[in-house]
Structure 1
Amino acid sequence: MQVKDMTVEQLTDLIRHTVEQCLDEYFGDPDEGKEIKEEVKQQLIEQMQRRKSGERGIPAEEVYQKLGLQRE
């Protein structure tokens, strides 16, 4: 199929796929081949469980105050 025969949607998909492929080749996955530490894995699991149970994180205002930032 030639570009002139493509629909706008097909051309858009082709461009999107090509850009994704180029970015992946250029940047790659910096974490590829690395293992996650058990303690980090456990923290992530606990965080997911807290969110599923409806527990909220630290309010943004509290984070701003702890970091000494001002909200705009």
Structure 2
Amino acid sequence: MKKTIIIEGMSCEHCEMHTKEELEKIDGVISAEADADQGQAVVEMGKEVAESKLKAAVEEAGYKYIKTV
């Protein structure tokens, strides 16, 4: 199962890596790929993960969570 998270504030590879690392700390997340140019992260999950946990991880990385689509 995959979800796309719309994020504001990422501007470089460091931003992408930091966001990826925070998202991959969540139980149930298999992998995450962040893209600063697109302003999003695609998260692959092995089980359902609450949107609140995804939001918290993005905010912990220092960026603005917009929505999950």
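Read-outs: derived from the displayed coordinates by stated rules, not from any lab. The structure displayed is predicted, hence computed values, not measured ones. Cβ atoms are built from the backbone, for glycine too; each structure is taken alone.
Odds and ends about this structure:
- Structure from which 57, 38, 27 was derived, Cα extents along the principal axes in Å, options 1, 2: 1
- Origin of the derived value 7.8 (mean count of other Cβ atoms within 10 Å over residues 1-8; candidates 1, 2): 1
- A value of 3.4 for distance in nm of label points 7 Å out along Cα→Cβ at positions 25 and 41, calculated from one of 1, 2, originates in structure 1.
- For helix-only ellipticity at 222 nm (-39500 (n - 2.57) for each DSSP H run of 4 or more, over all residues; to 500) computed as -10000, the structure of 1, 2 it came from: 2
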